[in-house]
1. For the read-out helix-only ellipticity at 222 nm (-39500 (n - 2.57) for each DSSP H run of 4 or more, over all residues; to 500), a value of -15000 was computed from one structure; give its label from 1, 2.
2. Given a computed value of -0.56, -0.85, -1.19 for log10 I(q)/I(0) by the Debye sum over Cα atoms at q = 0.14, 0.19, 0.28 Å⁻¹, for residues 158-229 alone, which structure among 1, 2 does it belong to?
3. Once distance in nm of label points 7 Å out along Cα→Cβ at positions 78 and 238 is calculated for every structure in 1, 2, which label goes with the largest value?
4. One of 1, 2 was used to compute FRET efficiency 1/(1 + (r/R0)^6) of positions 38 and 302 (r between Cβ atoms, R0 = 35 Å, to 0.05), and the result was 0.35. Which label is that?
5. Matching task: 174 is the computed value of volume of the Cα convex hull per residue in Å³, for residues 54-205 alone. Pick the structure from 1, 2.
6. Hey, distance in nm of label points 7 Å out along Cα→Cβ at positions 70 and 198 derived from one of 1, 2 reads 4.3; which structure?
Structure 1
């Protein structure tokens, strides 16, 4: 059984405030039971909305993939990811008197004595109505779901921290076998990490990455069902106001003129309502070394893919197995050191330095 480890290190200072307020980064990684050898690769697992390092499926992947594929499996809870989870605290976005023709008077009266959310659900689950709620997020400028550079910096920090541990312990591993595996926004972040560390990743496995973080422009809606009752919970993220340089976070802008060194395995459903098929396919074609899988109904095998919608309702373990069966590792090509990377937008210069082992980003206004 794989050996599991956890460490906590200082996280990258905020690029939005310049403050280092003692934010900590929790990193989880597993190594093969048989130990690390020169064929052992590195895999960073990147969840999107609704999942995190403690989700059962990710715990399972860290544990199983380490032994099955001779990998050190790495994960962290990146900047603002706590605001990307399930609903925690909501407020009514309506007056129940608006539904007086549907809800019985006796139940409307019970509202005055309701003590908690569970009582509310117990009373109203019998009504075939849809109610709007607003999620009460505790975001602030020091900690928010930025959907961009800070999240990628945390992921790269986790990866490079594990590499430092391996090197300090004089453990040889396969530097040409470094994989990023992401789902939805997590897959988008894999592309962003690849852009920030151009020589690091051998493979990117992309399940339904969007071309840009849609919730920088629109609100997220989470639908929950209790009996006949539907709750429509709206998340309005602070990043819409705080992230001023949104255009650079579109993948086609990020990768303009960029030489991609990673092999890409990209999966997208024909009924994905968050991603333009044509835009995504053209982007992938421009990367070279890309395997683009468009999943229509004929490819829904109920083994790997269970739908053609966003995320494909995919079995994450089976998808990874499918890709690993296609891969042939090239041991001849020598790993290149990551250069200090500059990304320019119309407004800012983003510089990522690796000289001290962990990535450090500086932002300069143009």
Structure 2
């Protein structure tokens, strides 16, 4: 435990920096820990303590989330645990308190007043994460089919979002406008590359609105994972899909084919285009109702523009982490969005085919 000696008994206002300092020490955890790796994300601090992981949410507030109070962080920690146990029950263990006693000593569990919450997880083997496997060329068709089958079973068990399905179309429309507003900021330097792609995406959205409304009415829209990326897919045993988007339910309401197509496109970006076809065909075999090529093309173009926007948003933060990384990465996603919108997928649910020509 670490004492905050500068504070009088009973008046301890513990700062985020003090919490991070405490949780960075191996002796702070209730189990024997030899080393702690500390990582900062946009919304959290993550502490990798040997075979466990602890996530501390930052007290931040954005238009799309609110972690500004202890009660809200408690709620979203509990939501993170509940939602992620749907696809990663072996990884997500508990929500545990971070406390301070009257002498100013911090403790995980322990005694005293709860000042924050931590999501406790089993640490997954980094070498078995899909993003690592993609870089190393160590992904088999059988493993990809396991991912597709797990997600297909998950979607099949979800309640159709017919009443709330309109939130999906609302999300697509609003986020497309935000994508345009941010990526066309002149100081970011990607406006000229992005403008014609946005024009194509807007035309595509206008043309497929009725198709999305039909899919809502047919019960094709569900509450999914919300952030299905290669770095969230663990190919070890058991297969685990982690880091569900817990902080905004409307952002989880989506078309399963949109979500799976997005994962597939990230694999395309990583140089493994065959994975997208395999994932989509596996999903089709279980769910049916595969969207036509125009709808899949909009889904892909929209997601790539959204990902480009999230890349460039890093340059609007202070301090900027890895400033040299984000513009080239965003431009690569904009190029992929252009390719998607220019060459709609030709769906063929009866055969797995390469998407190298798409």
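Each value in this text was obtained by applying a stated rule to the coordinates, not by laboratory testing. What you see is a predicted model; the values in this text were computed from it and never measured. Cβ atoms are built from the backbone, for glycine too; each structure is taken alone.
1. Numbers: 1: -7000; 2: -15000.
The read-out was computed on structure 2.
2. On the way: 1: -0.61, -0.86, -1.24; 2: -0.56, -0.85, -1.19.
It must be structure 2, since only it matches.
3. 2
4. 1
5. On the way: 1: 174; 2: 218.
The read-out was computed on structure 1.
6. Values: 1: 3.1; 2: 4.3.
It must be structure 2, since only it matches.
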